[in-house]
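The data blocks that follow each hold one structure.
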Structure 1
Amino acid sequence: MPDSHPPQEDPTVSRGPAALPHAAAPAREELLGGLGAYVDASRPEFERRLAELVGIPGVSADPAHAGDLARTAEHAATLLRDAGLSARIVPTAGYPVVVGEHLAGTGLPTVTIYNHLDVQPADPDEWHTEPFRLAIAGDRYAGRGSTDDKGPALTALQAAQFAVGRGWPVNIRFVWETEEEIGSPNFEAFVRAELPRLATDVVLVSDSIWIAADRPAIDYGLRGLVTFEVTVTTGRNDTHSGLTGGPARNPLAELAGIIAECVDPVTGRVLIPGFADAVAPVTDDELDGFVASGFDVDTFMAAHGLTSLRTTDTREVVRRIMAEPTFEVHGLVGGYTGPGVKTVVPPRATAKLSARLVPHQDPHAVFALVRDFITARHPDAVLELEAAMPPYLGPRTGPYAEAAADAVEYAFGRRPAFVREGGSIGAVLTMNEHLGAPVILTGLSLPSHGYHAPNEHYDWTQTAGGIRMFAHYLAHLTSLTA
């Protein structure tokens, strides 16, 4: 297909100076001297801090936990101050943002490190341990929020404490959000209001997952998201199927038909004309990088509890996760759902749907396309947009991305693969748009850690490597003053 997009700057090449001057090797070695001993000695402090944060059930999706989110922010500010940074809690129309800073001086490079401290709900019946009480077993830290995203946040803080305590010439800022798990509804307003105080040279985000435990990965892309509901109403009340079945329209059956017109249930291919017209094809070089991340189909299935896939071809699986749009059905609401079968024809039914989007797809345009496609065939169908988030494509080459790759290799002994994340992080889009600085996703979580799942956990191996990684990146930035 011919490229219909006008020429534009390659977003996968990081912005900033043409080249970052590298610190002389002895200078960097001097800065990082003693880091190994510091990492080992800091383990009890890290575990104490993580236990304290995990013990606060800051579930942003549940208004009953509003007080816990306030406590989370207060305790986070205390942790930042204990590490030698200043801290302030910035109120929003929803839950607060915590900002920590170490300002070493004007004219020095500035790094902003973003994490979120709110968490998903946790059903205690599905956990082997108490979800909001950190359980330490060897190198394993189990608890809600341990890997998403409190553990990585504290990992970065331990590295910053090392730099601050030794007076490194670099400005360090932490931005800790408490609404990420509900789509960051107030984060853009926070950034706009705080913009003069958020100037930065680079943003590091540690809220992503490696593809394989033995191969580090840096994400340079995130899929966008549009979520919506489709409702069909055919009556005012339940009716007896023996009296009305046949002539009566069944909204559940009609919804099933609507969904089947939108997506092939076997292949997963979207059937709506024009849905993928704006999609930028993934290059062979990018696809090679996805595969080089260590992705393994059997491991992927085991990690997510899947018993079968639409395809088991490795390149096709990673292509679909990282570089292709989706159309998913998340729930059907309507009719009788209790034990046995109640033979009624329901008066209405709703389908909860979403589409994950890839670069060049606009979520509002996609929703309009889906709405028009469905209502042209089913005038009684009503579509309601719930949320819309565009995709993100960041740097995978250039000085800031290469500095991240160097830091990962220093910490974990292997050059990272550059991949795209199948999920979405709204705060990344906001920072990319308003801060004018490259956003690098230096995630530390592993597939086995159980993001959003029961028995979520983090581990000391990733913590220790993460402290070394962040410290190396901070040491690299000091070379800008050379």
Structure 2
Amino acid sequence: MAAKFGTSGLRGLVVELTTEVVSAHVAAFIKACPTGSGLYVGRDLRPSSPEHADVVMRTAAGAGLAVTDCGETPTPALALAAMKAGAASVMVTGSHIPADRNGLKFYTPTGEITKSDETAILAALAPAPRLPEKIEAVRHDGAGREWVRRTIGAYGPSSLAGMKIGLWAHSAVSRDLIGDALRGLGAEVIQLDRSHTFIPVDTEAVPDWARDKIAAWVKEHRFDALVSTDGDGDRPLVADETGRVVPGDLLGQITAAAIGADIVVTPVSSNTGVEQSGRFSRVVRTRIGSPFVIAAMAEAGGRVIGYEANGGVLLGFDAAGPAGPLLALATRDSLLPIVATLHQARAAGTLSARVALEPRRFTAADRLENVPTERVAGFIAEIATEEKLAAFFSGFGEVPVATDRTDGFRIACASGRIVHFRPSGNAPELRVYVETEEPGASDALLREAFSAVNRWFEPSGGQKPRTG
């Protein structure tokens, strides 16, 4: 993939994220966007992240900004610390994508960059500036602890007492902090499978090998739940006491209800149970991506919460937790949905019992990797015709009755099931989402959809895309 800049930041192969490319984009951000009291910089655990972070800090210092180095810290912790200090921030991370790729996420003192910020940054893009060899950056090692304290203060030190929680550590930069938070809330925590090699974990499309490991760990240790995050700690992963992964949009639904939200903003890919629950005065649907969610949250105002199908929750108002205040953090966060859901599970007896209280709508998602963007566009354009659409779905017994082009191509079937295709916004991938009335039916429909997709791609020759 070529280095690409958008509202979600800069992404690309490590070999393409040269000093010049990184520095030019950071300089354009500083020129085009407010930076407040300076620039906070954090990074994930990828091998390339320290070098990229050094370029970010030298660029900022060369532009005359006060630089604060937060080191290895989760994205929501960095954003929280920077916004509290009235500063801009840059997170060096490729999120859930493999270690041969990396990226930068940009934040103004008020939060993630917007679509208008993106336009301004691209307009300001110029050749990379000359960088100083050495700089003086203030070291701030407490951003992660502040993030943890925010949630413990809201829920209290005994809110998860009696629960035994597994923590899949892998290479998530949040791994130790998540454990600290859960122990601070009274849970027993056992950390598993800590890795010194970066492992890409996509919480929205958890692969079978990871699901099998999670189920085995839960059974072996008799956990009440198992939790994890993606690489930079802004997307949660939660499995129940049977080892089954709870979809991210269900985590968002449960969290929204738990903290007393009135308005919910969520992308079109999230399941429709949030409307069926009747708990909220309004549900706003957006394109996929936190910038679209944030924009709709700002427009809605009031007691608004946003979440995505990957489980990341954005809190748009100062809420009240069971033990104290929970200040707004309108950027994607993993810790709040983990804790809010586990707290609800403790009250319900088990996590599966709490999930069963939600409307019976279940999603599943996966992706075809290494698919050029033009091939994805060609696939969607072809099946969007009435004749091709009917033929495509006849292969697995579904009858399309309505379509939605908000983001990609989302098809509602006569059975009430939903199939949604869209190109990834930050990788050469075709994303596939399904929604059904039963979790097992979602897995089956996803397999059928992938079989149909593969039949479409095979005649074109070449290597068939691989499921993630």
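Readers should treat all values here as calculations from the given coordinates under stated rules, not as data from a laboratory. Everything quoted here is computed from the prediction, not taken from an experiment. Cβ atoms are built from the backbone, for glycine too; each structure is taken alone.
Just a few scattered comments:
- Top of 1, 2 by distance in nm of label points 7 Å out along Cα→Cβ at positions 37 and 293, largest first: 1
- Top of 1, 2 by distance in nm of label points 7 Å out along Cα→Cβ at positions 69 and 405, largest first: 2
- Test item: distance in nm of label points 7 Å out along Cα→Cβ at positions 117 and 133 calculated as 2.3, pick one of 1, 2: 1
- Per relative contact order in percent (Cα under 8 Å, 6 or more apart), the highest-valued of structures 1, 2: 1
- Read-out percent of Cα pairs over 41 Å apart, computed value 22, structure in 1, 2: 1
- When P(r) over Cα pairs in 5 Å bins from 0, in percent, for residues 61-332 alone is computed across structures 1, 2, the figure 1, 4, 9, 11, 12, 13, 13, 12, 10, 6, 4, 2, 1, 1, 0, 0, 0 traces back to 1.
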